[in-house]
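Have a look at these structures, which come just after this line.
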Structure I
Amino acid sequence: MHTQFSADLEHTREQVAVAQERASATERRALREIDQERTLRQKGEQAVADLRTELAAVQAKAQDAAVAGAEERARLQAERDTLSRQLAAAEQALGRGQVVQDGLRAELAAALRRAERAQAEAKATRHLATAKRRAPTTRTKFKPGPA
């Protein structure tokens, strides 16, 4: 019985040693997995930090672009307003110029009519003067009449 007990004890020790080896291997594997998870978590946190930095940069660029766009839009609206005022002023000036031009045309037409009349009168006068020069002049003797 003593040998049996010793054999059982030896067998139990071997089983304990195998169980301890398995437990050690399982513990090492668990520690590796924990280490891998920690490494992955750190990489994930770094990626999140990088993405936050990139997001902040993109947001800053977007805001700068929005501000630049608003400034450009305001500049273009101001330019449009200035050009609209200039166009209105030019149209008014054109209208006034048209009125002046119409007045000058009327004055020109009247001056042309006056010139045509003057020309016609001058021609008629020349014609009469030429006709008088050509007409025979009759001389009458002076006859004294009873006084």
Structure II
Amino acid sequence: MVSSQAYSASNSFQAVVVAHNEASITESNSLHFGTIAVTPGAACNLDGTGTVSGQCATADANIAVGVISISGLMINQPYQIEVVGSDDGVLRFNPAMTVDSVSLIDDDSDQKVSTLIMQSTESTDILVYGNLEVLSLLQASQSYQASYTINVNFQ
């Protein structure tokens, strides 16, 4: 009787990864369209320089582009930055943003703008502005808010 013997070898190894914290997102300057007409269909546009057009008062001292600071980024790592507007039945906000000197507008009215960036520093600021539309009758002298969300996704 001939016996056969199998030869084999094995060894276990470890895969290593370092967890990275999520980016920190803070508002450095509040987005403010100033004063708008109360009637449904009224709309105004705020550009990246802080200039309004349409049915907003152009001389309102409150007008301001939003400035969002993002920190805790990994250098030379791609990130997708997205601004998502809102439609609450009273106001519709279609956002626009400028990041790293690139301006993006919501040109398909899906209330989103998004871009992929490669950061050379651990932080960046984005400017938020866009178009605001009145959907239902507003009460004069009342303050209204349209929300928006900033998403920063590690790619």
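One of I, II was used to calculate distance in nm of label points 7 Å out along Cα→Cβ at positions 18 and 42, giving 3.9; which?
Details: I: 3.9; II: 5.4.
Considering all the candidates, the number was obtained from I.
Suppose you compute mean count of other Cβ atoms within 10 Å over residues 10-17 for every structure in I, II: which one lands on 4.4? Checking each candidate, the match is II. Each of I, II could give mean count of other Cβ atoms within 10 Å over residues 82-89, but the derived value 16.8 comes from II. Quick check on the output: 0 is helix-only ellipticity at 222 nm (-39500 (n - 2.57) for each DSSP H run of 4 or more, over all residues; to 500), derived from one of I, II. Which one produced it? Clearly, the read-out refers to II. Consider the structures I, II: one of them gives 1.20 for Cα Rg over 2.2 N^0.38 Å, for residues 26-113 alone as calculated from the coordinates. Say which. Considering all the candidates, the number was obtained from II.
Rank structures I, II by FRET efficiency 1/(1 + (r/R0)^6) of positions 50 and 98 (r between Cβ atoms, R0 = 30 Å, to 0.05) and report only the one at the top, that is, the highest. Intermediate results must be reported in sequence, preceding the final value.
On the way: I: 0.00; II: 1.00.
Once FRET efficiency 1/(1 + (r/R0)^6) of positions 50 and 98 (r between Cβ atoms, R0 = 30 Å, to 0.05) is worked out for each structure, II has the highest.
From I, II, which structure was log10 I(q)/I(0) by the Debye sum over Cα atoms at q = 0.11, 0.14, 0.17 Å⁻¹ = -0.92, -1.03, -1.12 calculated on? Show your work: numbers first, answer last.
On the way: I: -0.92, -1.03, -1.12; II: -0.51, -0.73, -0.96.
Working through the options, I get structure I.
A short reminder: the numbers here are calculations on the coordinates, not readings from a lab. Fair warning: this is a prediction, and the values are worked out from it, not measured in the lab. Cβ atoms are built from the backbone, for glycine too; each structure is taken alone.
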